[in-house]
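Before anything else, here is the set of structures, which you'll find just below.
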Structure 1
Amino acid sequence: MGSSTQKRSKIALECRGLTKRFGGLEAVKQVDLLVKTGERRAIIGPNGAGKTTLFRLISGELPVTSGVVKLFNRDITQFPCYRRTRLGIGRTFQITNLFNTMTVLDNLVIAAMGLKRMKLCMWRPINRFREFYRRAEEVLTSIGMFEKRWEIIKNLSYGEQRQIEISLALISNPTVLLLDEPTAGLSRADSAMMTSIIQKLDPTVTILMIEHNMDVAFQVADQISVLHHGCLFVEGSPIEIRNNLGVQEIYFGTQDKSC
């Protein structure tokens, strides 16, 4: 077995028995998930299936009720968000979360500073941190947004703002990237552009993506996991999921599939 194959087979992210209860409601129920290094994994399912709650458990935004989250075999279940970010987890959100009156470049620089001790050096002008500007320009170049670096965020189109959200997640050099509905609210053309950007990301970065647009999920993902009522319903390749009768019933039928 070659070294590239060995690297590919290494488990980047592992969830075991992951459960989250809100009072009497189990939003996520005993979910087991194994995602290999460099894999593109889509999480799909109808509204209320528990997809975003699962992301919040993985990123540390919510404490787990029970279960374990591991990053490259390291138990991070009790780690706060900022520590998980430093260990390699990047995250985007369904709703854009940008500083609308600042430039694209300054948004990325602030994000980069937040990962370092320099975030406490409030007396230094932001333009003194040249290393952060270099990193921000590298990320913008990688997603084809370098020419927009001096644009004010509020003057960008919604599709461009979504692309900047991706660059914010990339600024920390993540090894595992969580994309929460990256094409939500985008036009067909912008969705196609976003799909192309995701496909061109560093192949060594593991991507876990929630996506309602099935066409996007089938284009990007190596493997797809289907959630239903908080449970992991089925996993498989895009072709296997597309042809799965149970998945077809969940999305288009009337039968209620229990866990």
Structure 2
Amino acid sequence: MLRQEIRVFFTALMFYSRIPCPKWVDHSSEMLNKATRYFPLIGWIVAGISGGVLYAFVQILPTSVAIILSMIASILVTGAFHEDGFADVCDGFGGGWTKKRILEIMKDSVIGAYGVVGMVLILLLKYLVLKELSVLLSLVDLCAILFSAHAVSRFMAVLLIKFSAYARENEDAKAKPVAKRLPTSSFLVAFVFGLAPLIYFQSIYILLAILHLLLITAYLGRYFRKWIGGYTGDCLGATQQVTEVVFYLSCLGIWKFI
């Protein structure tokens, strides 16, 4: 049992990061479906590395530079996996007007104008919000927000898998590998790993941030269903990126006005 769970965990690590994994890790769709339960846990690892870079470099460099370096670290660890999904969604839904065309654009490896503009804006927004938070909070609290954001935003993507349908046909070989089923037991595991970091804050106000994430995830799910009938791997990446930034924005509002 333990050996099987270790195999599932490494499958998640392999698909959702660039961290080296043992050669025996399975690439099957069945293992990927099981690995979804650890998607928020991978957020812990990414945030741990990103937060560690932030904490280390803020001791010797300006905070603004340390934040940029921490963002670079998270992108390197994931191979820009989620950022690429966000860019593809910007291109697909920005340039396509039918389900077929949207899916075709999102498969294209060439990034378009919508994707470039979307990436620049969301990364700039992420940097600016983290910079504002660094003024209001201690370094430890900022790292805690970073840690929580990476975990809970990935859980929001898990919600799409649980409550939406996969939009592409199974024979679409060019589509990115993505989980298509999520048993209730796996959902509960993802729930725990996604929300556990919030215990650090010990404040009921943090629930406002979760409410904002649930609302934006529900909106994105409805939007994706309207245009393509469900989600794709790119949609999950876009959801992770958007909800991560929304979490930062919500925390900024909480600490500034409450």
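Could you tell me which structure in 1, 2 was used to calculate distance in nm of label points 7 Å out along Cα→Cβ at positions 54 and 94 as 2.6?
Source structure for this number: 2.
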Could you figure out which one of 1, 2 the value -25000 for helix-only ellipticity at 222 nm (-39500 (n - 2.57) for each DSSP H run of 4 or more, over all residues; to 500) was computed from? 2
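For which of the structures 1, 2 does the calculation of semi-axes √(5λ) of the Cα gyration tensor in Å return 28, 22, 18? Don't jump to the answer; show the numbers that get you there.
On the way: 1: 32, 21, 18; 2: 28, 22, 18.
Going through each structure in turn, the value belongs to 2.
Only the coordinates and a few stated rules stand behind these numbers; no lab work does. What you are looking at is a predicted structure, and each value in this text was computed from that prediction instead of being measured. Cβ atoms are built from the backbone, for glycine too; each structure is taken alone.
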